[in-house]
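Pasting the structures in now, so scroll down.
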Structure I
Amino acid sequence: MTKILIVEDDPTTVQLIEFLLKKNDFDVSIAHNGVEALELSKKEKADLILMDVMMPKMDGIEAIERLKKDETTRDIPILILSALGQEMDVMRGLQVGASGYIVKPFSPKELLDEIKAKLEKK
């Protein structure tokens, strides 16, 4: 079963994404900040990471930079899910190594389509 790590500090968003992914037969792990994401990404061997940007302890941009520097996690595709939708924000996310960027609010279909596309490229 394909494992997806959700990195998101908003409980409502976590519930929505978790429900959507489990309904579509994905195995799900959850981290609530960048620090937890670094720990879980190694432990859980995720096939894909969904990363928020604005979080406590460590933001998503720093977490992505660290994940991409670590040879055990550098090849995991990362999709950013963020309310920060300015062109500068999107470019920054892609520059640090994200595979894609989805602006909140997003449609469930858009999210699933992006996840499937990134997993097919893997």
Structure II
Amino acid sequence: MNIPYKCPSCSGKMVITELCCSECKTTIKGNFEPDEFSALDYEEKNFLKIFIASGGNIKEMEKRLGISYPTVKARLEHLIIRLGLRESRESMENMKKKKIEIIEKLEKGEIRASDAVKQLKETQGDE
């Protein structure tokens, strides 16, 4: 059974609070955060296993999975984003739009330079 990553009730982040040894029943209580791989579903984990077993060779992935090169690349990109290793293109485009809006407000005199700097720093923090 996979550990649920999100709360089924409110979609909040789940935290593991107890671990128990299956042999001696020793129990450890605390707050243990699941790693980023816990958020992956079975198919994503399987794709990652095949990717590693293929030595990262996309042509080999094509053969093993019976899918096209662009499909392998798209699934790999999806995994990279899901693991938090890179922002999605949409997210990066939104960030760029926010920065342009801030600069335009500054140019029009709608905000002070110090406010623009603060807002741009906040935008960087969203990355």
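Laboratory data are not the source of any read-out in this text; all were calculated from the coordinates shown. On a predicted model such as this, the values are computed, not experimentally measured, just so you know. Cβ atoms are built from the backbone, for glycine too; each structure is taken alone.
Descriptive notes on the structure:
- When FRET efficiency 1/(1 + (r/R0)^6) of positions 39 and 103 (r between Cβ atoms, R0 = 30 Å, to 0.05) is computed for each of I, II, the largest belongs to: I
- Answer label among I, II for the case where relative contact order in percent (Cα under 8 Å, 6 or more apart), calculated from the coordinates, equals 22: I
- With Cα Rg over 2.2 N^0.38 Å derived as 1.56, matching label from I, II: II
- Parent structure of the calculated result 3.3, given that distance in nm of label points 7 Å out along Cα→Cβ at positions 15 and 111 is the read-out and I, II the choices: II
- If helix-only ellipticity at 222 nm (-39500 (n - 2.57) for each DSSP H run of 4 or more, over all residues; to 500) is computed and equals -14500, the structure in I, II: I
- Label whose coordinates, when mean count of other Cβ atoms within 10 Å over residues 31-38 is calculated, return 11.4 (choices I, II): II
- Looking across I, II, the calculation of mean count of other Cβ atoms within 10 Å over residues 79-86 that yields 12.9 traces back to II.
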